[in-house]
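The structures come next, written out as structure tokens.
What follows draws every value from the coordinates through simple rules; no lab data is involved. These numbers come from a predicted model, not from an experiment.
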Structure I
Amino acid sequence: MMRLEQQAQGLIENSFYIDTAHAAPRHAPLQGDVQTDVCIVGGGLAGLSAAIELRKRGMQVVLLEGRHIGWGASGRNGGQALAGYASEMEPFERQLGANSAHFAWEMSLDAIRLLRSRIADYAINCDWTPGAMSVAVTPKKARALHAWAEHMRSAYGYPHLQSFDAEQTRGLIASKRYCAAVLDDL
């Protein structure tokens, strides 16, 4: 059991982000008492974003991170910033109603705009590449993919989706496996 734990610890300590990021400055551990308006625990994307927003509002902020900035999930994700959610918007519409679903959609777009703004404001060299492609491997999935794209264009006014048929998709991807694609160029 100890061997497995040691192997897992090696995986936990390392990530592509840590291996490729510029070395961040190390700060001394917190000692003694500190007076602050807000104490944030965790130096991932959410903690850092909260700290930035609170500082912009003039608050004193202390951010505590047990390891190093980006050590947890924030430093281990795929680095993709996509519009929407893991689910398509139709379940949101059924469960929340059209107005709330549209509000949720706009929040996802606001998040991408905020991310782009932060990259520009802080001159973050992160190799930002916009766009994402969804593909289908069967005619049934191709119809569903194109229906989803049409729904997003018509119901949400989202102009960033380009639909491709099988031949066009093969030209883009150079693979016969895919019979349709939708490119989101946001």
Structure II
Amino acid sequence: MLYNILIIVPPLLVAVMLHEIAHGYVALRLGDDTAKRQGRLTLNPIKHIDPFMTVILPALLIFTKSPVVIGGAKPVPINPMAFKDPRRGMLWVAAAGPAINFVLAGLSFLGLLLWQFCIGSADSISMPVLVIGAWLEFGVVINIVLAIFNLIPIPPLDGGRIAVGILPISLARRLASVERYGIIIVILLLYLLSSIW
């Protein structure tokens, strides 16, 4: 159990933290400095921890042996009115999260290839070296899963915000109105998928 936590937590924390920082950085480039002013463009993990989404919910789901475990970092505050084109700006801000997860998956994969090359046919491998390999392997998986999950076109997920940015206004408004129920819909979908598998 402790080994699993050691393997899962660091790459997961990096993945969700950089996902949120990417949102804030793109928002800053487009004219919204809200995340910067609130100190959210930092690699300090404490600034990105949401007591419920990062700690309580995942722990509760793990301890109850739920087939679905979800969680996340504290969302970065965004003010779309600071963008020249709020609709288009939110599209780019939303796309930044999954994009950075795909980049991190690629970097983790390259790191894993390098790790495998370096250990070669070593007779014995120390525990720290094994842990680094496990981090890289999990880094590939978790970043791909996070990117794909976040691209589900249901607000408040990034895919929903991207869809709102590209759909005609009438459809975009309808989709945006789903946001308050979005996370419930996503959880139900995940439970449905887990029961099928």
Worksheet item: For which of I, II does Rg and Dmax of the Cα atoms in Å, calculated from the coordinates, equal 21.3, 66?
Response: I
Worksheet entry | Entry that produces -14500 once helix-only ellipticity at 222 nm (-39500 (n - 2.57) for each DSSP H run of 4 or more, over all residues; to 500) is calculated, selected from I, II | I
Discussion item. Quick check on the output: 23 is relative contact order in percent (Cα under 8 Å, 6 or more apart), derived from one of I, II. Which one produced it?
Written reply: II
